[in-house]
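Enquirer: Following this line, the structures themselves.
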Structure P
Amino acid sequence: MNSTVYLETSIIGYLASRPSRDLITAANQQLTRGWWDDHREQYDLYVSETVIAECNTGDPQAAQERMDAIGDIPILGVTEDAENLADKLVKQIPLPENAEIDALHIAIATVNGINYLLTWNCAHIANAALQSQIEVICRSAGFEPPTICTPQQLMED
């Protein structure tokens, strides 16, 4: 059985976006494409209803490209357990109000027993300073948290 990966929206955004002129963003886009092309087959991928909703916003053509990228990936629902855990993450870390969706991504991956949460959101999700707090809150709620990482960190050669 393959390890499981929850694809947070930033991954899909980088995968489907036009190449950036910003060097860091362009490098992250390239790393994302490399992971997608060369490593994703090693994992069972998942997105959530939240990812679908976020991918459907903005420019209709860009939204369609994002949806095409994830069209055959199984979708995890937003459950009461996920909503409750997300609420705990926001309140106990504490995260700013605008990070409620970020907390929900963590919670959905956690309650579904996903092994890895793949993201480029390093402010509220893949943030080393918050990682231990996220793990404690998830475990105190009775769940094992996923390993939160970027594509660069999840490349196996």
Structure Q
Amino acid sequence: MQQTLVYVHSILRWLILIFLILSITRSFSGWRTKRIFMSNDRRTWLFTLIFSHITLLLGLYQVFFGRYGIFTTTLPAGTHLMKNKFFRFFWIEHPIAMILAIVFVTLGYGMSKKPVSDETKFRKAFIYFVIALLFIITAIPWPFREIVGRPLFPGT
């Protein structure tokens, strides 16, 4: 089960990235062309929100109860959390950055419900989604990252 949760968590990151890029594209084009906010915009933003929150829940489980979880693993003797790159990344940096990213995705989606002009919705959503994307890209354990790198696709 543990491996399956890691696999799903890893696959969902690609869906988040795809939908986040779609959300950024739609919000930017809506803002620049002064387009009317439509149900397709809200739907795209909603799927971005849903996949983000599901991945967050799976990630929180991993942080606390996973293979290297806070409650299932102890630091090596004589090691301080902030000096250990692996545990610092997976216990502090990755979760905090991803939680902040989810907050910005939620704020971006929340703009679809605000009674403001369509241009303002698109502009603010664009800003929130770009900030979320920056947090996500910096906090993903890409394969080229020293010590914390993971494969692009699980099982490869």
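Enquirer: The value 18.2 for mean count of other Cβ atoms within 10 Å over residues 94-101 was derived from one model only; which of P, Q is it?
Expert: Here the read-out was taken from Q.
Enquirer: From which structure (P, Q) was helix-only ellipticity at 222 nm (-39500 (n - 2.57) for each DSSP H run of 4 or more, over all residues; to 500) calculated, if the value obtained is -15500?
Expert: It was calculated from structure P.
Enquirer: Name the one structure among P, Q that P(r) over Cα pairs in 10 Å bins from 0, in percent of 11, 42, 36, 11, 0 was derived from.
Expert: Value 11, 42, 36, 11, 0 for P(r) over Cα pairs in 10 Å bins from 0, in percent corresponds to P out of P, Q.
Enquirer: Assign the value 19.6, calculated as mean count of other Cβ atoms within 10 Å over residues 22-29, to the correct structure from P, Q.
Expert: Considering all the candidates, the number was obtained from Q.
Enquirer: Okay, next question. Out of P, Q, which one gives 4.3 for mean projected area of the Cα convex hull in nm², for residues 6-61 alone as computed from the coordinates?
Expert: P
Since every read-out is calculated from the coordinates, none of them should be taken as a lab result. Everything numeric here is computed off the predicted structure, so don't read it as measured data. Cβ atoms are built from the backbone, for glycine too; each structure is taken alone.
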